[in-house]
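Alright, structures below, take your time with them.
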Structure P
Amino acid sequence: MLGLKLPTDPRWVNIVEKNISEILTDHAYCEQKACTNAINLIVHFPECTELVDAMLDLAKEELEHFQDVHEKIKARGFELGRERRDEYVFELNSFIRKGYTKNYVLVDKLLFSALVEARSCERFKVLSENINDPDLKEFYHRLMVSEAGHYTTFLKFARQYAGDIDVEARWQEFLSFEADIIKKYGQKETIHG
């Protein structure tokens, strides 16, 4: 369903389980960045009324997820650590076309967002199926379902606002680019790391 070309090795969960505090902090900031991304789409494309409405809802949901993760952190006696730079997202963001018309940039930003959500969904699925912690197993299953909805929302809007852009071809380009960069990740206890 997600179209990702390179799946996460389930052994990544073994790395995660060695430092639950780190994965939870990283996850919290992933949710915060997803909220910020939705707000940025509103700010840069206010004329897209349906997109604005959807991004308002998504931003609220992502902020609720941040709160949910923060509650997990506190319940385990941890503290929210400092934000870390997400190298995966930074590299993926470099594939967004610069110097093109606003429509091309919008489609690329929507496809970028869909891909981040798809990879997060896939990672949450791997966690929900392989982590030994029953509480986190259920938690990540619930979030996996939510991320899948976000992924499809971004793809839907990319198609809706595409105009004469071949969204399917550009989506395949994004998937291939992501497959090349994700090979470097999966060795750290972070959502995309």
Structure Q
Amino acid sequence: MPKITQLSQLDLNQTYSYADYLTWQFEETVELIKGKIMLMSPAPNVRHQRASTHLTAMLDNFFRRKQCHVFAAPFDVRLYDRKKSLLASEQIYTVVQPDLCVICNPELLDLQGCNGAPDWIIEIVSKGNSKRDLQIKYQLYQESGVSEYWLVFPNDQIIHQFVLNENNHYELKAMYAGDDHAVPSLFPDLAIDLTEVFETWADES
């Protein structure tokens, strides 16, 4: 098999597995969604990065010395139907890089990242990735059994909280804005101050 060092060597209409993904050596960052290559958006803007940094710090502080751990992108998460047990690389066709994820089962972690559904995923929405986060990943995370999914909108300074119900479908549990404290369903003793998440420089337009 020829070494893949440029994205142009791949057929974007072909179906690839995680085993293929591991052999790629090009600079572009991609995700695999059910075997199809999806290019990641260009470098996030300042508001996106600031929200990500603040959330990462808050969650890292909360989960320190606890069983659960938080990971920030770039971090590979392999997903598949929740009913299936751990799969080999050749059997996995979805690899995503959530902005943040919380994993409480250490058996899902290996040197490559997470093999299975995290407990909680947070995606920070910008213009370049809105359809992917609101539609494609929403369905994907629901199908694979991610218990809680947050969509963070840094431009509007709001958070939408989705939680799997007894039928394994997401329900919108809450929408947070302003000076609210967002509380994850999985971790009710964690209260995230939105004024800290969306803190901005005084001269930011």
Structure R
Amino acid sequence: MKITHKYSHLNGEEYLIVHHQDLYNEILNVITSIDAEKFKTKISKEKTKKGNKLYSPIDLNKEFDRKFSKLGWSESRYSYYITLNRNLMEKSLSMSSKEQKKFLIEHGEDQPIFSYNQTDFVKDKIAVEVQFGKYAFVAYDLFVKHMLFFSGGVINVGVEILPTKKMQSQMSSGVAYYEGEVYNVMRQGRTSPPVPLLILGIEQ
């Protein structure tokens, strides 16, 4: 596969080049080492694409998982406790989940609600999400998940890998694509979301 588009938000790519060129190269090499044509195995049942061979998101994800895992990238989970008290939330962000619970109870939260998020691949505080899912999943990655991991001190930058519109047209309906999601980020303004990101558009 090849990278045809790149969007650096809040100097996400610049951070990788300056501080983690080796890991940035690993990400790029994983992408270019995958032959997506091998995973054009899904037979469409949709009216407009019936009988066509489409890229299989499940099989592509498995290949990315295999490649990244081989290089030592692993899934990471960030656990935390929910509070609607902004002051308590801001003070507890950098604490471990155990410390958060104790802190919130001490400050009047009788039953803090436990929650967590997990990201596909993390290494040296760089998070990589490979997304061949629906639009909502990508929005959650960009505006919630990466931000939670960043504010919690788990990562310094998030990388989102998305199919371009050209590739998405050869997938099932509803799959998010690079151009649309970068437009959504740009429309929010230069500082939203408040986390350094690198969004990569890929295709065969």
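None of the figures in this text is laboratory data; all of them are computed from the coordinates on show. Everything quoted here is computed from the prediction, not taken from an experiment.
Of the structures labelled P, Q, R, one was used to calculate relative contact order in percent (Cα under 8 Å, 6 or more apart), giving 29. Name it.
The read-out comes from structure R.
Suppose helix-only ellipticity at 222 nm (-39500 (n - 2.57) for each DSSP H run of 4 or more, over all residues; to 500) works out to -10500; of P, Q, R, which structure was it derived from?
So the calculation was done on R.
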